[in-house]
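Asker: Heads up, there are several structures right after this.
Read-outs: derived from the displayed coordinates by stated rules, not from any lab. This one's a predicted model, so the numbers in the text were calculated from it and none came from an experiment. Cβ atoms are built from the backbone, for glycine too; each structure is taken alone.
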Structure 1
C-alpha cells in the first residue's frame, strides 16, 4: 500500500524533501523553503519546480518540506518557512476565530478529488446512519468537507447520526476501512484510486456534487505579503512554471510523482496525473467565491464563519499582476 515516509525531529513529525545543490548557494541564490501539507498530485507543481530547479531563474534556491502531522500554518509561525501550500481550512479557521494574519495568494485547484467509500454491505450514504466514518486529521480539510456533505446534502448530522473518527494521515483511513475499524472513509487522490482498485463501494463523489473548496492554496502571512512582495511574486512564477511543466511534460511530472508519492503503483500515478491535469488551473488565481463557499461549509462547525469577511482571506493582487503581465500566456504561447 502507498504510505508516507516519516521521521521524528524535536517531537514534531516532519518529512523534509530537500533537493538543492550546494552550487546554488555559491551562486548567491536566496534560499526559500516552502512547506506543503499533503502528498497528493495537486502539490506536484511545487515538487516539479524544486526538481527542475525552476527557482534559479528567479534567484531562488527553492526547497520543499512536508509538514506531516504539523499544521502547515505552524511552519509559517517559525519564520523559517515564509510560504506554505495547503488547503484553505487552517487560514479560514484562523480568520473565523479572529486571527487574521494569513492570506491566500493563489489556489492551484478548487476541485477536491474526494469520494466517500464504504464496505460492500453499505449500499448508499443513507445506510451510514449509526456507522463510523474515517475522516483523516481532526478539524482539517477532509473532516470539514465530510461534515458539510453529510449534513447539507444527505441530512445526516455528524456526531449524532454518524460517528466521525479522525485517523490522521490519509492512508490510515484506508487501513482502518480495510481492517473493519470503520464502516466508511473519505478518500482523496491518490488514495481514492487505491480504494477503487481494492473494490470498496464508492458511495458519492464530492466533485460530482459540485463541492468546491480552496483545496490546494498558497498561504503567506499578511506581513510577508506586505514586506517582501517580490519574494512572493518570484515564488508564484516558479509555481506557475511548475503547473506549465505538469501540463506539458508528462515524463517530468511522473518522475516527480515517483519521488514524492513513494510506493504508489504506476497505474495509480497515471490515474492521478490524468485527473489532476484536467483540474489544476493554468493561472492559479485565489477565488473569493470559493472562499465564501468554504466559509459556508465551516459555518456548520463555527457559526461565526457566516460573519467572517472572505475578502480579508484572499489577496488576489499577486496573481493578477503576473497574469496581466502576459507571463502565463507566454508560457503557453497563446
Structure 2
C-alpha cells in the first residue's frame, strides 16, 4: 500500500511538472513588452499609439510602450530592422516607403527609406488633415498664393506631401508660396504662434492645434472640395482625397470646412512573431469599444475597416490568419496580398 502510494505520488508529481513546463513554454512565446513607434507627443499619431498600447497592456499578457520620434523618417528604419515592433504610419508614407524611391516618387520625390520588411497589422481610421492659420488669417486655399507657409519638414516628410496635396486642390504648388523651413510638424504650428508663418499643416483634432488655439486662436483653411479640386488632389498624391467636415467638428473648424483625408495604419514587420501579432490584435479587437473615449480619432477605428483590399503594403501572415477567423478575409484581399508581396517577398 505504501509502495503504491509512493508510485502514485511520483507519477502525479511528474504530470504536474510536465504541465508547468508546457505552460512555461507557452508563456515564453510572448515578450514582456513591445514598443509602438509614433510621431511626437501632441500629434494624433502619438495619441493613436498610446490608445492601442493601453488596450494591449490592459490584457495583462504583455506590456506595450509608446516611443515617440521626431518623425516617420526617423522611425521607419528601426521598424524595418525589427528594433521597433510596431509603428503608426499613414497610408501614403507606407506606400512610398514600401515601394522605395526606385519604384515610386510623388511630386518628383521620395526621400523616405525603403522598408521592404514592413507589414500591415491593421487598417485604422481615416485621418483628417488641414491647413491651420490664425482666425484672422487666410480664408481659403486659393488665398494661400504668395503667403508664408511652413514647409520642408525633413523629419516629417509626410507633412510636405500633405501641403503639396492641399495646395494642389487649388491648382497651386509649393513654388506658389513663400516656404518657411521647419524641421517637423509641431514646429510649423509654433511658427504660426510666433508670427513667422501664415499657415501650417497639421492633423485635425491634434493637441498641438488646440494648444495654438488657446494661445492665439486658429482656424482651418477650407480646401477646394469641388469635383475638380478633389480630382487635383487625387492626381497629385494617390491615396489622398477631400472631404467636408461640419462646423464645430473639432478645434478650428469654423463653418463647414474642406480638408484632406487618408487612412492610418498600424504596422509591424515580417520578423514579428505570429504570437505577438495575434495577441496584440485580439486585445484591440476584443476591446475596440474602449478606444473612442480615449481620442476622437478612434471614432471610425472599427473592426470592419481592419482588413481591406484598398491598402498600400502587404499584411503580416498572422494578421491574415486572424482576419480569416473573423470572416473578414476574401478572395479580393488574396489577390491584393499576392500583388503586394511580389514587391517585397
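Asker: Comparing structures 1, 2 by distance in nm of label points 7 Å out along Cα→Cβ at positions 68 and 92, which one has the largest value?
Answerer: Working: 1: 2.8; 2: 2.3.
Going through 1, 2 one by one, distance in nm of label points 7 Å out along Cα→Cβ at positions 68 and 92 is largest in 1.
Asker: Moving to a separate point now. State the single structure among 1, 2 that was used to calculate relative contact order in percent (Cα under 8 Å, 6 or more apart), giving 25.
Answerer: On the way: 1: 25; 2: 21.
Answer for the origin of the read-out: 1.
Asker: For distance in nm of label points 7 Å out along Cα→Cβ at positions 36 and 252, which structure out of 1, 2 has the highest calculated value?
Answerer: 2
Asker: Work out Kirkwood radius over Cα pairs in Å for each of structures 1, 2, then name the structure with the largest result. Don't skip to the answer; put the middle values down first.
Answerer: Working: 1: 20.2; 2: 21.4.
Evaluating Kirkwood radius over Cα pairs in Å on every structure, the highest lands on 2.
Asker: When Cα Rg over 2.2 N^0.38 Å, for residues 220-283 alone is calculated, the result is 1.39; to which of the structures 1, 2 does this value belong?
Answerer: Structure 1 accounts for this read-out.
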